[in-house]
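Following this line, the structures themselves.
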Structure I
Amino acid sequence: MADVKQFLKDASVQVGSGGCAGFVEVCIMHPLDVVKTRLQLQSHMQKNSPQYYSGIFDCLIKMRRHEGIYSFWKGILPPMIAETPKRAVKFVSFEQYKKLFMFGSPTPTPLTFSLAGAFAGFNEACFVNPFEVVKVSLQSDKTKMRQSTWKTTRNIIASEGFGARGLYRGLSATIYRNIIFNGIYFGFYHSMKDKVTSSTKDPRIALLGKLGLGFTSGVLGSCMNIPFDVAKSRIQGPQPVSGSIKYKSAGQTIVLIVREEGWRALYKGLLPKVMRLGPGGAIMLVVYEHVHTYLTSVIN
């Protein structure tokens with residue numbers, strides 16, 4: 001009974017910490033996520049369009065001009081709704097998998113952190129995919145009208161259902177993306193954290209060290225998983241020809257993009273992704289740890 005109570009206490013702390021961390025990160029960094037999605041959805045065949053984006057600032061300027069300032073936060077409601085349960089799934093799963101992958105070692109190893117992060121990423125992807133489909137649908141809309149999240153969701157369900165062509169389309173790409181990112185993100189950060197913080201007694205320098213590690217972890221994860229992120233955006237976004245499904249699965253989409261646009265197209269949106277998930281990763285892990293420490297002291 002005592003073990004169950006302790007598990008519930010730990011889970012409550014992880015849910016609260018993860019939810020706060022994710023909420024703060026989304027509110028601050030969402031505009032760059034919109035830009036990333038817009039760049040990833042572009043193909044070379046759209047270069048003559050007046051709304052073709054040549055880069056981050058061109059995208060922001062044209063969005064402001066054609067759609068208004070609020071377009072920077074298009075699609076923010078789905079991640080905000082999903083953020084607390086999503087981060088709860090992510091961090092609670094990570095802590096439980098970490099115990100599983102100790103392999104008899106008295107202390108967790110870099111492999112422990114990486115495997116726990118990868119499996120936590122799998123759980124997170126399965127939970128978050130429907131929210132991602134709605135978010136990408138909203139972010140890809142280039143009209144000035146502000147589309148309702150609920151109406152968009154109902155339209156997707158009514159026309160395509162809940163399955164692989166509806167709210168769960170692009171699931172394989174989301175899973176690969178999240179497994180790679182979280183395996184690197186958690187593996188690198190937790191493997192290096194003690195080495196960085198143990199070299200100083202100044203809490204301000206230790207905080208800077210954690211921020212630097214979180215930033216580096218986010219950048220490394222982003223650089224490694226970007227091809228699957230591009231594939232996810234193509235699958236979940238509007239298809240080039242209405243009524244015809246061009247992008248179907250992660251592998252098929254990646255091969256198709258390379259064949260038609262070259263391998264560099266797999267790295268579309270990398271800069272805004274790094275600009276978001278580098279600082280975002282730092283913000284999230286530091287907020288998580290501080291809230292975790294506070295909640296632990298209050299609950300225990």
Structure II
Amino acid sequence: MNIAAMIGRVARGAHGAENLSQTDAELIFDALLYPDADPLQLGAFLIAQRMKGESGEELAGFVRAARRHVTGTATAPAHAVDLPCYAGKRRAAHACLAAAMQARDRGIPVFVHGVEAIEGRITAWQILSQAGVSRAGSMADAGEILLRDGIVYADLADICPDLFSIYQLRPRLGVRSFANTVARLLNPMRCAGQLNGLFHTPYADYMSTANRLLEQPRSLVFMGAEGEPELYADRQKLIVRQQGDRLEQVRFEPAGEEPYPRECMDLNELAQHSLDMLGGAMNARERAVVRRMGEAFSWAACGTPADDWSVEE
């Protein structure tokens with residue numbers, strides 16, 4: 001493969017850059033994921049894609065490539081839900097994790113994956129590790145733990161170290177790369193359902209299109225609280241529901257509770273409050289979020305929508 005020529009296609013500026021086909025995206029990212037890839041070409045490609053912006057087809061290709069680098073395999077139990085947590089929290093506690101634990105208690109297996117630490121934020125693992133959730137060292141471990149416990153955490157560094165190496169280049173690149181989005185879409189256990197939060201509105205279309213191309217059975221892709229897979233009780237801006245080839249925007253009525261906090265919390269207090277939430281201590285806003293997330297988990301697991309979710313016209 002002529003990697004330099006591929007880079008040239010996406011690095012021609014605002015009026016000359018072109019999107020790669022899904023196949024070409026898969027081929028070039030597969031080559032760049034190997035530890036012996038040319039670091040100059042890798043950096044050039046990541047920045048060129050950052051400037052151009054990824055398409056849904058490219059994201060699907062990148063995910064297919066990354067899946068080749070996942071260490072080992074595991075079969076997801078029926079009705080399992082993939083919960084990628086790659087943003088961390090700094091303004092409010094992890095309602096999505098409280099909802100995940102409740103989903104587990106209702107018989108919905110939940111596969112959580114993310115990164116162990118994010119500077120200035122509290123990650124999913126930093127909460128789940130204190131709540132007794134086991135961390136898998138490999139995909140085989142993840143499968144066994146999920147069957148045993150109903151919930152498991154896997155770290156990107158353990159299950160796809162080649163992708164993790166690119167994911168953690170942000171401090172050197174100065175900007176987030178598409179590796180962050182690929183990690184969110186990775187679904188390494190191929191769970192039938194996925195709940196995926198995002199930061200930027202256009203990525204709802206890109207990510208849901210990628211899931212359609214990846215033949216994901218069901219997913220909700222939505223503006224998440226601080227980028228995590230957590231719905232808002234109010235002012236929920238965007239939810240795309242993907243089921244097979246069908247994509248549709250859906251909505252629900254606001255809960256009428258206070259808005260999501262704007263100020264950062266002390267991280268120690270945030271961590272403790274997140275643990276308290278897992279034990280059931282919640283305010284009205286948090287209860288509303290956990291209820292909505294419970295509905296999202298139920299749909300992702302079985303495809304049964306809540307009564308008051310409606311399709312946007």
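Every read-out reported here was derived from the displayed coordinates using simple, explicitly stated rules and does not represent laboratory data. Bear in mind that the values here come from a model prediction, so they are computed numbers and not experimental data. Cβ atoms are built from the backbone, for glycine too; each structure is taken alone.
Quick look at the numbers
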read-out	value
Computed 34, 20, 19 for semi-axes √(5λ) of the Cα gyration tensor in Å - originating structure among I, II	I
Entry that produces 3.8 once distance in nm of label points 7 Å out along Cα→Cβ at positions 61 and 277 is calculated, selected from I, II	II
Which of I, II leads on relative contact order in percent (Cα under 8 Å, 6 or more apart), largest value	I
Structure from which -26000 was derived, helix-only ellipticity at 222 nm (-39500 (n - 2.57) for each DSSP H run of 4 or more, over all residues; to 500), options I, II	I
Comparison of I, II by FRET efficiency 1/(1 + (r/R0)^6) of positions 37 and 53 (r between Cβ atoms, R0 = 25 Å, to 0.05) - largest value held by	I
Among I, II, which structure scores highest (criterion: mean count of other Cβ atoms within 10 Å over residues 29-36)	I
